[in-house]
Structures are given as C-alpha cells and as structure tokens.
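We did not get these values from a lab; they are worked out from the coordinates using the rules stated. Predicted model only: the values in this text are computed from it and were never measured. Cβ atoms are built from the backbone, for glycine too; each structure is taken alone.
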Structure I
Amino acid sequence: MREETGVDGHIIVVGLGFGDEGKGAVVDALCHDGPVTSVVRFNGGAQAAHNVVVDDRHHTFSQFGSGTLAGVPTHLSRHVLVEPIALARESRELEALGVPDPLRLMSIDADALLTTPIHVAANRAREDARGHGRHGSCGKGIGETAWYALLATRGAGPGDTIENQHVLGIPGAAPTVGDCAHPAVLRAKLDTLARFYEPLTGTGTSVDDLVSLYRDFAGAVRITSGDEIDRLADHGRLVFEGAQGVLLDQSHGFHPHTTWSTVTPHNARNLLGHHPATVIGVTRTYQTRHGAGPLPTEDHAVLARFPERHNDTGHYQGAWRAGHLDAVLLRYAVTACGGVDALAVTHLDAHDLKVATSYDAPLPTTGLTEFLTHRTPVLTDMPDPVTWLENHLNVPVLVTGAGPDRADYTVRTQVHR
C-alpha cells in the first residue's frame, strides 16, 4: 500500500546502535527539508562526532547542532555537558566554513553542567590506569563530569565508592553554565573541584585562567533559564538531536562499555512535556562501534568492504570496528526507546548485505555483556534494507541516506508499506 506519512510536528532523532549511525546527516537533512526553529541537544557532551557533508564543506559536529550548516540555531538543554573551550574551537571551525558568527546561533540552559580541563585530565588518568581493560572512553571528561555532579546528590565523602569509583576527597557542588556569569560562585566551585581531583591529576590547571575564560564565554552565548524548550516549541518545529547510541545508554547499554548519558528519547520527551513528537530511530545497513565491548556480528571482511571516511581509531576510544546488521540488538534498542515511530536508514550505498536475525542462544535478561561477547549470530541475506527493516520492525522508513553528502539524503513524504 502506498501511504502518506510525512514528518509532522517535533522530531526526536535517536541512534539505535553503538553510535556513528549517521544522526548528524539525518538531522541536517531534516533541517534542510523544511522550516526548523531549533536543533535541541538532549544528552551527551563534547564527545559527540556527527558528520555532515554539504558539497565541498565537511564538519564533525560536537556541541553545535547538526542543522548549523542549514542555518538552524542550536539549544543545549540542561541534560548536555558543556565544554566551553571545545565549543569555542568548534565555532572557529564553522566560521572558516562560512557560518557567520556561529555563537549567535547558540543558546544554553543555565543548569547544564560544565566539563572543565580538570574533568578531562581525571577521565584520561583513570582510563590510562585501566591499561588493557579500558572501557572505551573518548577521553573528553564526560563520565567524570556526570560522576562528580552525582557525588553531591549522594552525600558522598572520602572513602565512599560511588558507581565503582573511589571518592578520594571532599566534593562540592558541580559547576554549571549559569555559574560562568557569576565569577565568585564559579571560582569557589572550581577551587573545590581542583582540590578534589589533585590526588588523581596533580596541580597544573589555573583556576583563575578558567574563571576569566568562562566569564568571556558567558558574554558570547545566550544563557537561558526557565522553560526555554516550551517557548521554542510554541514558535515552530524542533528537532531533538541525540548523541551516541542506545546500545551505549547508561541504563540499557552493556557495562562497563557505556556512556554516562541517557541516550533513549526519555530526556527529549520530558523536555517537550505536553508537545507531541515523532521519534525517528537511526540505523546503518551494517553494524559498527568504536573501541572495546561486544559486537556479536563483527566481521573484518565488512570492515574491509566499507572503508570509513570520517571515523578512525581514537587514542582513548579505540579501534573502528564493523560487522553485519544485528536485528537482535536493533529490536533491543527499539524496546529500550519505548518504541519508535519511524526509521532513518543510512549507508544504503553498501551492497551484498547480511543481517543477524537471531543468535545461537536466546537473549537473557541479565549478564548481557558476557552473553554477547560469546555469541554466534545466525545470518541471512538482506537484499533490500528499506523493505526488510519496514517489515521487520513494522514502522516506516522516513529518511534514507545513500552516501555522505546532503544530496544523498531523502526525507520521504510517501513510503511503501
């Protein structure tokens, strides 16, 4: 049946894999397709790496929303961990690509946590100490930022163990973006933060320099308070851009190879409140992941057949890996999301594909990391990924991508069902 579907109202874009599904290109396509008031980031931080290619321009979006090259502003919600130094660097990169004064397109919730060089140093020190048992961290300080903020809510002190990490000092309240406009408050929080992490990182980060830098940052971006999302939603369509993938989610992923972030649409739905939205789950036509952790369908032949232009081995994150599409984990991710309304399918230029429809044993409810590490997938041919995915998950494919460029993406107004 040929059915009018289209994409109406607000949109939540979420990755259904281990990240790197093509969320950035999907968001760019949606923003280019029709009027969008703002791209709202609803999780993650500076570790995001969303590639967008428009003709001869390419940018890897980290904290700016992936609609920036389409002229769409970005709002960083309270659920985003903001790293101002990296944000300033990204702004300069976008300016070099022809985006005038990129920071004028940026607004940030005052309650968003700050990721500082102190968090980054602590994150890298912990990951280095793990040696061959690394978790696959990006080394951007994301987990450390979330962990430190958690300590105050738990009333933690020296000698406690919180989320499998030992508390070595006396923590304080976590610094936020709103603090950047209040130097005295910020300095007190950063002083406490620096003393807390000194046993792990030593000295070396100047708190005075950070206070000065962050004060300038507060003057360069619009910091919001109150229900900014509700105001934006009343003015037009919002596209919520998720970071990472559901299989890395802090609650539904496979520990310890997870992110300190809620990757599912939960945060976006809460931010929208009564406003309805369409949830679009993004998947490649084959499975990928960066670094350590289970990948049941891993196949080095797939990695060789589909070379990656914009992903490579990261010093902390680890090697780029690939395998056949895993329908077992795809169903798991959709369930973790509470269902999706539609799909975006990327990398349709890949050919001769296979899909794992099951494993040699049923998926258990506990011990998933160990279980997935030792699985043998049952593979079958997948001649037409769009038709196969629509039939398998019983949802329409609304966005397709058959290459890296915006011109390779289509937002479909009609879908075969």
Structure II
Amino acid sequence: MSLVASKLDKMLKGFEGRTPKKLADRDGLIALCRPSGKVSFVFRFRFDGKQQTLTLGEYTGKPQGMALSVARSKAAECKAWLNDGYNPSVRTKLIKSGNAKPVTVKDALEHWIDNHAKKNRVNWSKVQSQFNKWIYPKIGELPLADCGTSNWIAVFDKYKAVYPVGSGYAFQAAKQALKFCRVRKYAVSNALDDLSMADAGSVQKAKKRVLNFDELSELIQWVDSLSPHKYYANIAAILLATGARTQEVRLSKIDEWDLDKRLWTVPEEHNKNKKKLDSKGLNAEILRPIPKHLIPLITELKQRAIDSNCEYILGELKQSPAVSSFAPTLAQKLGHEKWNWHDLRRTLATVLNENGVNPLTVESLLGHSLQGSMSHYVHADRLRDKSIALDTWRNLLANEEANNVIVMSAGNE
C-alpha cells in the first residue's frame, strides 16, 4: 500500500514504544518512523548479494524537509542506477562530492601498473595485456566502487574456462592492484578480498619437461640452418648456451655484453628475483660469462644492432606473448613432445647437476637467489665456476654429436 502524506504527518507526532516503524511505499522506498517523531525516507536495495539501505532525506511536513513526491523521484533514480549495475550509495556520494567521474576498474588497475608494476615487475606488459583482453572489455568502464565480487567472478569464470593458469595469474595481479589503490587512498574496493585462487583459476604446476640429447641436437640443427626465423634462432642459441631466462635475452641491450671481458651483465631491472635480493641489500645484477663459442654470434648481433641504431642485442623488441608462443610451435615443427623456452633452462640445470657440477654454481648461473643462511653469507659471483660449468655443458652436447659437432651459430647467413 502506497504512502500518503497524512499518514506521515501522524507519525511526526510520535508514538509509544521503542521500536521504529517501517512504512513501505514503492520502488524500494520506505518511511522509517521513530518513536520520537523523526521520519526518514530510506531506499532499500540489494547489491552484490547484500541487503543495503540508503537514507534519502527527512520528512518534516514543512518546505525545508523532503516531500514524499521528491523521495519517490529519488527512489526511482536509485532503482535506475541499480538496474544499470551501479551502487546507489556510491553514486549519491559522488554527486554530493562533486566528482562527476568516478574511478573505474580500468583506472585503478592502470594506476597500479603505472605506479608499481612498471617499477617492480619485469613482465608488467604481460599482465597489462591480460587485463586488456579479459577484464577491461567486461568491467573496465564500471566504477570500481560499483563493481562487486559477482562482477569479478563472472570475468574470471570465463577466463579460467579457457586458460586457468592465466586467469589465476591475472587474479593475483588484480588483487594486488586493488590493495595498492586502497592503501594509497586512490580508490577503495574489497571485492576480491574473500576470493581465493580456486575461485579464479589455478596455480602453474611445477613442470618436469627436460629435452633429451636427440631433441637438443635437432633443435641446434634448426638454429644452425638458414631458418626464416632468425630472431627466434638467435634466442634459442643464447638460451642454449647460457641457461638464461627468456625475458633476460628478449630485453637484453647491447651495452650489457662486454666481449673483451667475455661477460654478460644482466641488469637488476631484468632480474626476476630483484625485489627479493634488494630486500637483503644485495646486488640484483646477474653476471654470466660468455662462452667462447658464442662470441662470434654476439659480435655479429652487436654490430647489426649498432648499424641499425637499435639498442637491443636481438635487433628488435618483440612482446613477451609472441616470444613465448613460438617455442611450442617450434617443438611441434620438430616433432617433439611439447616444450617451451624455460624447459631449455631446466634441461641445462638438470644435465649439469647430473654430471657433478656444484649445485651452488648451477643456481648462481641460473640467477636464482640462494636460500636460508647462504643468502646472507654467500655473495660470490663464482664467474670462474660458471664459465667451467658452461664449458662442461657445451662439451656434453658436443660429445653426444660426435659426428656433427654442434656450433650454435645462429648469426651466420
């Protein structure tokens, strides 16, 4: 039954008891009447699965109070916002503050990327591409405060149905981003706080893929052939020779390579363990000796880059997704069980450990941070040991190809 002014006027006189009375109208509007005679218009609604209320104004029966017709108009406006996916309480606060443009989901995530991820994550561009593809098209333009848990779950449900690991990775990044924005008072959202990895995706399982020597031989023959994919052949050659991370090679610049000292210095901004090492007051650079057989390739690549006025050793900068996706395609082309670039690194580490190379040397060569007390007391670069380890790796490959000594010279035309 709809409210009438005469009934509200009666409530202004007060009544006995201690419990307020709620008189319902339409469109979620009620009049909350207290025994003292105070009457307030309240809009009741459900948002993100939770019952909420918004006080619209006070009825006084006088011109300075809110009339019933005005309250109905505001309730209808709130209902329209709700139908469009907006939280009426948030919209009302924005209007009162004079902020016509609320912070959107995209604004918040990009704020984190610009002010945190770009400074602390080597792979920030990969995260941004995930946001661009899976999050922004669905909820990117929603005000962050209006984007509830159910909105995020709908996004991640679609993502994890196709790429569960990718969805989990994007979820972790988004959760960190919202916390970053909340702590710094840029925008507030707790929509992801109660969600776990199981709700949004899955964690990357530890992989055990190690290439056998036949597969390595076929890969190196591809590297040494006149491949139309010179960029990727050069990546493979450097990865095979050094055990580096793909991002370290992809982002590598010509000034990192000192051919006179036969030393490759991977800067700390390219080091996956930078934050962990920095927190212990250690230098986050990775120093790797350049194997002798790799010198001709690096010499040629440096000269090409200089001639083309390019700062990158590979002559151009390809994006991470393109580089990552090429390896499984190459494995299929070579008739191998699926492998990726990181599996080359795992293969080098496995073979060296199996052939008696000191595990600390292997860890240092890979650029891993040492664990436990060693992280505090072992600060040696172990360059000589790493050089011997890479020569051992090279000799093991060559011995497996006794009739066809492996050259790994992708720079040759």
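Before moving on, here are some points about what is shown:
- Of the structures I, II, the one that 3.0 was derived from, the read-out being distance in nm of label points 7 Å out along Cα→Cβ at positions 83 and 395: I
- When percent of Cα pairs over 24 Å apart, for residues 11-122 alone is calculated for each of structures I, II, structure II gives the greatest result.
- Origin of the derived value 17, 41, 29, 12, 1 (P(r) over Cα pairs in 10 Å bins from 0, in percent, for residues 59-146 alone; candidates I, II): I
- Origin of the derived value 64, 20, 19 (semi-axes √(5λ) of the Cα gyration tensor in Å; candidates I, II): II
- Computing helix-only ellipticity at 222 nm (-39500 (n - 2.57) for each DSSP H run of 4 or more, over all residues; to 500) across structures I, II gives -9500 for structure I.
- Computing relative contact order in percent (Cα under 8 Å, 6 or more apart) across structures I, II gives 23 for structure I.
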